[in-house]
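Q: Structures given as structure tokens follow.
Every read-out reported here was derived from the displayed coordinates using simple, explicitly stated rules and does not represent laboratory data. None of the values given here were measured: they were computed from a predicted structure. Cβ atoms are built from the backbone, for glycine too; each structure is taken alone.
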Structure P
Amino acid sequence: MFSHVMVGSDDIERSKNFYNSVLGVLGVKDPVVNVNDTGQTRLFYIHNDSIFCVTEPINGKPMSAANGSTIGFTCDSSEQVKELHDVAVANGANKQGHAP
């Protein structure tokens with residue numbers, strides 16, 4: 001059902017040190033580090049069929065309980081991704097997919 005979980009962080013290096021240590025207990029390797037097109041650093045911890053991500057919030061505002069967080073649902077095709085997005089927007093989500 002879930003493809004990934006993403007949480008926000010205002011201190012990506014501190015988060016990296018924390019999650020490297022904690023997730024290392026579970027056998028998770030160091031993350032793939034990515035800087036997106038708008039300059040935010042993201043950490044992708046890939047383990048078995050799961051991805052745990054940590055990101056600097058893309059809107060430039062401070063991290064909060066939900067700012068920077070994402071939960072992704074596994075879809076079978078790009079058509080299903082579009083349908084899921086369209087249904088979410090039709091039911092009150094904004095264009096970025098945020099639920100009401």
Structure Q
Amino acid sequence: MNKNELIAAIAEAADLTKAKAAEALDAFTHIVSKSLASGEEIRLVGFGTFTVANRKATEGRNPRTGATIKIAASKQPKFRAGKQLKETVNKSSKKKAA
């Protein structure tokens with residue numbers, strides 16, 4: 001599902017226009033991005049948790065030349081699925097396997 005398909009699904013499920021659904025989705029992604037950038041965590045009970053993990057600086061190798069390169073420390077956004085989401089996905093995959 002791409003962004004346009006998600007907007008259409010949100011519009012239908014929430015009885016909104018596609019424009020309003022697009023605004024809501026854009027607001028959600030903006031708030032999640034802004035919160036994670038400031039170091040906050042977002043918990044949606046039953047759905048999952050958005051967090052930021054700190055990655056240490058490491059050394060790597062250039063695959064072409066074999067030269068050692070330094071990889072800077074960075075922050076990595078992460079999503080951990082909640083119990084209800086995991087159960088829904090697993091229930092769905094069991095139906096397809098049958």
Structure R
Amino acid sequence: MRPLSARRQGRLIAAFKALADPTRLEILRLVNGQSAAVCVCDIVDHFDLSQPTISHHLKVLREAGLLAMSRAGIWAFYAPDPEARDLLGEASALASGADWQ
């Protein structure tokens with residue numbers, strides 16, 4: 001089996017670090033469970049945390065490539081990043097011992 005490239009390693013490490021936090025894991029589950037992008041205000045309503053704390057968690061998930069953000073006026077909306085499925089597929093391949101191409 002070939003070693004992972006530095007880029008792929010970095011992407012996976014960022015995703016694992018982001019998902020190691022229980023709040024971020026639940027935010028990802030919440031957003032992935034919706035049929036459309038979710039307003040940050042609706043995400044905040046699901047947690048007993050302040051808006052700045054939720055915004056920090058959302059930033060980490062975005063930077064890890066797991067969520068995408070769009071804006072409409074003053075509101076931010078979050079949806080699964082289109083490349084997140086591939087990223088999580090790579091993580092799954094690691095667990096199964098498959099060589100992800």
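Q: When relative contact order in percent (Cα under 8 Å, 6 or more apart) is calculated for each of the structures P, Q, R, which structure yields the highest value?
A: Largest one: structure P.
Q: On to the next question. State the single structure among P, Q, R that was used to calculate Rg and Dmax of the Cα atoms in Å, giving 14.7, 42.
A: Value 14.7, 42 for Rg and Dmax of the Cα atoms in Å corresponds to P out of P, Q, R.
Q: With distance in nm of label points 7 Å out along Cα→Cβ at positions 60 and 84 coming out at 1.5, pick the structure among P, Q, R it was computed from.
A: Going through each structure in turn, the value belongs to R.
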